[in-house]
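Just so you know, all these numbers are worked out from the coordinates, no wet-lab data involved. All values reported here derive from a predicted model rather than from experimental measurement. Cβ atoms are built from the backbone, for glycine too; each structure is taken alone.
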Structure P
Amino acid sequence: MKILLFSCPDATHPLFPRFSKNPQLGLCMLAAAVKDLAEVKVADLSLRREDVRAGIREAMAAVQPDLVGISAMTFQYETAKKIGAFVRSLTPGLPLVLGGYHASLAYEDIARDPGQPFDFISRGEGEVVFRELVLALAREGDPKSIPGLSARDGSSFRHNPSRPVEPLAALPLPDRGARLWQGYHIFEKPFDHIESSRGCTMPCTFCSITRHYGRNYRTYGIPRILEDVRAAYAAGGRELFFVDDNITLDVKRFEAICDALLGLGLPDLKFTTQGSVAGFYDRPELIRKMARAGFNLVFLGIENMSPRNLAYYKKGEIAQKTEWVLRELHAHDLMVMGGFILGSPTDTREDILHQFEFMRKWSIDSFLIQILTPYPGTPLTEGLERDGYIVNRDLRRYSGFFATVRTDTLSSYELDFIKWKHQPYYRDPKWFFTAPAAKLYPWQLVATEFRRRALEYFTEKFWTLLGGEKLAFRKYMAGHLNANCFFGEKIAPEWPDLSPAPAGDPRRVPNEKPACPAG
């Protein structure tokens, strides 16, 4: 049997493709899980964004598969359907499997979607489910009884019982050799992904991890982690990203990993990870060990600096702790990408501007500023749905970059406009003197990025002079929205609600002033 696994080309943020090409570790894990049963290739369409249809043709011709799998997040689902339909146009009748977070959390909606082409939906952790599916198809058995699998049954789907997660020790190393194409990088440095754990036990209301895995935390042994690091290094990776859901959940273990990485003796190998404020706070020894081990960037889940919003997100009292963590990370030349979430139900214009001021004050190296998104399965989605805050159900906009909710005082249009106009995208000059990124990145990269941003700045000024801020804003939103369109379609920016909750609406904050006009 020959198997071809596609990942979707859609980027979470429109800026990401220009400075990085991120590998898809999950599909390499699937390839490893069935390596003894089939010939498997991974076709990462993020490496063929310029012409996705040509990339699909290239992969299909190279592999001539008997089975095709597609992995997608929520905002990639529409693209996944188009990939599946295009594959079917090339090879009619070819079995198609959909997997990933969206498949796991919205499988019932997918099964009811008359436009989807899939025969199977793999739910939850995929390695064992996919292996059992391949075994069943190879032996002409009945895949409809496999736990964790939804299978087409005539015009509907049969949803088998869920499968409990497996111990990670049972999983093989990812098969990076299955990649059909190469070219992963971050800021021109060869880039790869590794993992040391899966899952999280924190109660954050905006996150779907606990619905995907359950509230648990499973780890690989340190010898296995080091073996994977060596394998990624041998494959060419020189910057490795630990994709753990929350590596700081067990600080002592993380410190032991840092000690082990230092012992590898690979000075040209650097590491990136994501972590929580609570995990780093008041742990200077961890931060020192990270710096010595070669970590140079942390994606830090700051989320918000409003105590009210932090309580809504169930993040705990971390606002003051965030400042300590930022100081310590920067003191050890660890760059910070700050993750922020705007647009909670009670957010006002002033609340959002306060977040932007905090970003400027602390010279955070880079930002991932998202607007609260009602992903399937998150604890807060039910409340947003019940109380009428969800205003846009076009899943193509569910990347966090586009507003799909309103607040008590701001429409989705106003949320998008305020973020566009006021986010600290064009750096305060002091950033070049205080942020580690300005001195750690090669000056050529900083200069290139500066030129790009200057061009974008003057382009926006041109449209502003031509037709005002609203025209410039719409051009900006349309450009970024259509950056994830690959099959000839064009999407117009739209905001179904162009006014905040009316006076007297129970969702409106008492005594709140009317929403400020956008701009």
Structure Q
Amino acid sequence: MDQTSLTKVLNLLAPPFLLLLPLLFFILKCVSSPSSKNQSLPPGPKPWPIIGNILHFGKKPHISTANFAKTHGPLISLKLGKQLLIVGSSKRAATEILKSHDRLLSARYVFKAALFENHVLDRISIVWATQCSDGWKSLRALCRNELFSAKAIESQAVLREKKMGEMVGFIGRREGEVVGIGEVVLAIVFNTIANLLFSVDLIGLEDDGATTGLKSLMWRMMKLGATPNIADFYPILGGIDPQGLKRKMAVCVNQMFDIWGKYINERREKHVHDGPRSDFLDVFLANGFEDLQINWLALELLSAGTDTTATTVEWAIAELLKNKEVLKKVSEEIKRETDTNSLKESHVSQLPYLNACVKETLRLHPPVPFLIPRRALETCKVMDYTIPRDSEVIVNVWAVGRDPWLWEDPLSFKPERFLGSDLDFKGQDFEFLPFGAGRRICPGLPMAAKQVHLIIATLLYYFDWSLPNGEDPAMLDMSEKFGITLQKEQPLLVVPRRRI
């Protein structure tokens, strides 16, 4: 849901839909199960007739639902038209949703703007497969073994270090100039993953227009994905795509497919199935994947791994600039533990304070404020409340990371809270879940962790940073822009000065 979502929703409910919805509401109410009224649903704000709690969401629903939790409790229910939404905003709620009832709540809630029917998503998707079927498990295992295993991650170190060298060179040539750090990191990470998939750079780092265009395209896709869809609230409208979201999403997806489509065609024409595998495209082809499967998996891997990493790095640098003492400590640690004239990935494991800074960034600014929605396979009980079958269930990890019952001084950036602590983001500590937990935990977590730590260490090792025009970092705007990822509302613009 973007910054103008409230206006959009109001416009959507204007004629002709306003004439249609009362009739629709009456019909659906007549055919709904009478027993549903007696279910002990989680509490929540009182829904309005017909539209339910749609307007209660506001422009930043991660904040509005966190505020509702303060009033109604850590597990709330909201009616979005006819769709029931359950939101967990505490450690206990997250534990019950993602661990105690992981199997029953492991299905994926798929939005009406999805380009493919559920049975197609079950065949081609890791993220949006509707159930954790055997096919989904096999596909996920293939990606884990070939891309995200410890052995695979280690073998990718040379590539990551090469891309860090390109980033340092690019920024170094712009010493003293204003640099959009998020766009630079996005391009570097996109090309890193593209090389793992296709052995090519898909975007020219020096082509500012291409980088801006790519980021614009990715954000447009995420904006469309986060835009409230009247067809999700009233499923009977799903077949007519009333807002054109499905059509617009198809345009964006096809534009993304076009970026790497020629490489798939070229490789398929000359592929030798029993030859050595140089990248993940070879793995796809050796396993008999069709073009749609390859395109969709590439899209998921690139979009999930690129924007989340770039956003996390941008937030981290912003917090470090704003907190001078923290920046001084982490910079001194990097200098002290690095005894050569270049930074290697092997140095990063020797930087506990940097690790704490990354964790603190992920606590305050999780890449996704809501974990991707789940769907209840069966009716179950969570925190003694009834969760009806087919309910949409989400965890507000942004709220959990700022819970004053879990974190002392939760709104302050204090990496020291993680020093000497076993708390980690690998899905076992339910007060700290930036990558999720359970069956649906982010499979790319090991790669993302390596990337984020290495990029931040590289930026701090080679450069000193300041804000343009002598601006005071203490006054840096830290406002958030809500979407599938949680970005800075004002992109971070910084001026680099070479240290080495």
Structure R
Amino acid sequence: MSFYGLEIARTGIYVNRKGLEVTSHNVANASTPGYTRQVLNVKSIPPSNQVGIYDPKFQVGMGADVQSLVQIRDMFLDMQYRNEYSRQGEYEIKADNLNFIESIFNEPSDTGLSSVIDQFFSSLQELSKNPESLTVRALVRQRASALTDTIHKMYKQLEDLQSELNDQIYDRILDINSIAHQIADLNKQIFILELRGEKANDLRDQRNLLVDKLSKIVDTQAYEDSEGRFIVQISGETLVNHFTVYELETDKAKIKRLSGFDSNDQPTNFDPDNALSQQNLYDVPGLFVVMWKDTGQVLNVKSGELKGLLDMRDGIGGIDEDLTVNGQDIDVPNKNNFTGIPYYLNRLNEFAKKLIEKFNELHTQGYSLNGQNTGINFFEPPVDSGNFFFARYIKVSDDIMNDLNNIATTTDPDNLPGGNDLVVKMLQLRNDTSIFREGKFEDFLKSLISNLGVDSQGAKNFAENQKVMVTQLDNRRQALSGVSIDEEMTNLIKYQHGFQASARMINAFDEMLDVLINRLGLVGR
């Protein structure tokens, strides 16, 4: 008889004790975010190779040994989850901001642009009936001011939203750099621990949780190479390579805008040589370009919250912007086909531009109520040197604001004060289908609001669908990697009984050895 039986029982105690420790650790972290279930990798110890100890046909293994402590993860599921999580982040941003733009236009409502322009034309209808009435003229001026104020308000709200999104982009870049440094720091800790033969599973969980968080901000790929170096890429470019972080930065200096403003902060000059480096003609000043700090190369974002923010901030909706400044025709090519804030800024400017041009073209042909003044603009042209920012600066002309008599109603001074032929022509603008490619003023607004509604609902549907898909993928991940209390309780009983059985084996061998050592050879004493 040998001591091999004791050694086998000892390995059983060790393995089952480690199993109880792992089970306890799993249960303790059942609610820990990002925790991955751990299991023992146990292997039987083969029989001894010592010659002559046992007949080969009677050889028995030497017990069990813990080979490693492994995490139960599926890298393919992780990759799927992160890809879809990134798309969810993108469409949630788009859905929220398109919904906010809908609230800016506020259609249909009594304060929406459609209602305000309807009220303006209604006041002109009253003016056509009573051209000489100062009360009606005051109503026309008031309704015209309400129209320009509404356009101003919408335009300002869109610009404020664009500035806010720009700030959010800056914050996301700070988040990306911060997460990258945290991952690199964890890489060092994991590498050092595992170089010593330890298993850094809990640190790996922290790292995977950071990668998940990063994937919602920007499209992310992460993998460990054959040498144990952990690499994180965003938009196909390396962000973290083992211990090295390649930071992103934001740079305002890359944005060129209109140069030259008058005392009223109105643009007076446009630099065509630098125009192509800006995102869009109507952008607010100071928009950030996102680029790699070491190379200066612009980050080409493919999905994630950052993609949603950039599309909303920069998307011109496939429209190439054309303008004429200082006698030069300048084309500002589109760089982002998504229908974002610049698209709606552009359409508001188009609406205001046509409103100014059409009404001024007619009104300058008429005469004031006293018949002495002609050539008066109904709306104040914003600038003489270009055809941009109409919505920001549109207003009723100072001549009309200062004197109701300057509202022209006729092109023939002999018909004063009751002539209304000019007002009739202005009223006809309401049904002029040649003003916009969509048709008349109301058609333009209906088309704009309809397209906005379709885009907003589409983004909302995409966001909801992505949320469902991400939830399903996360449930699959949790089913594989998460802690099941029922399963752990089963393991607890298994390891507990295994420990007890191994201990009883030691007791049994102890009794056998006691008989062998202390009781044999006592016969006849």
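Data table
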| quantity | calculated |
| --- | --- |
| Top of P, Q, R by distance in nm of label points 7 Å out along Cα→Cβ at positions 46 and 182, largest first | R |
| Parent structure of the calculated result 7.5, given that distance in nm of label points 7 Å out along Cα→Cβ at positions 62 and 454 is the read-out and P, Q, R the choices | R |
| Ranking P, Q, R by FRET efficiency 1/(1 + (r/R0)^6) of positions 342 and 462 (r between Cβ atoms, R0 = 25 Å, to 0.05), the structure that comes out highest | Q |
| Which entry (P, Q, R) yields the derived value -15000 for helix-only ellipticity at 222 nm (-39500 (n - 2.57) for each DSSP H run of 4 or more, over all residues; to 500) | Q |
| Answer label among P, Q, R for the case where Rg and Dmax of the Cα atoms in Å, for residues 78-189 alone, calculated from the coordinates, equals 24.5, 86 | R |
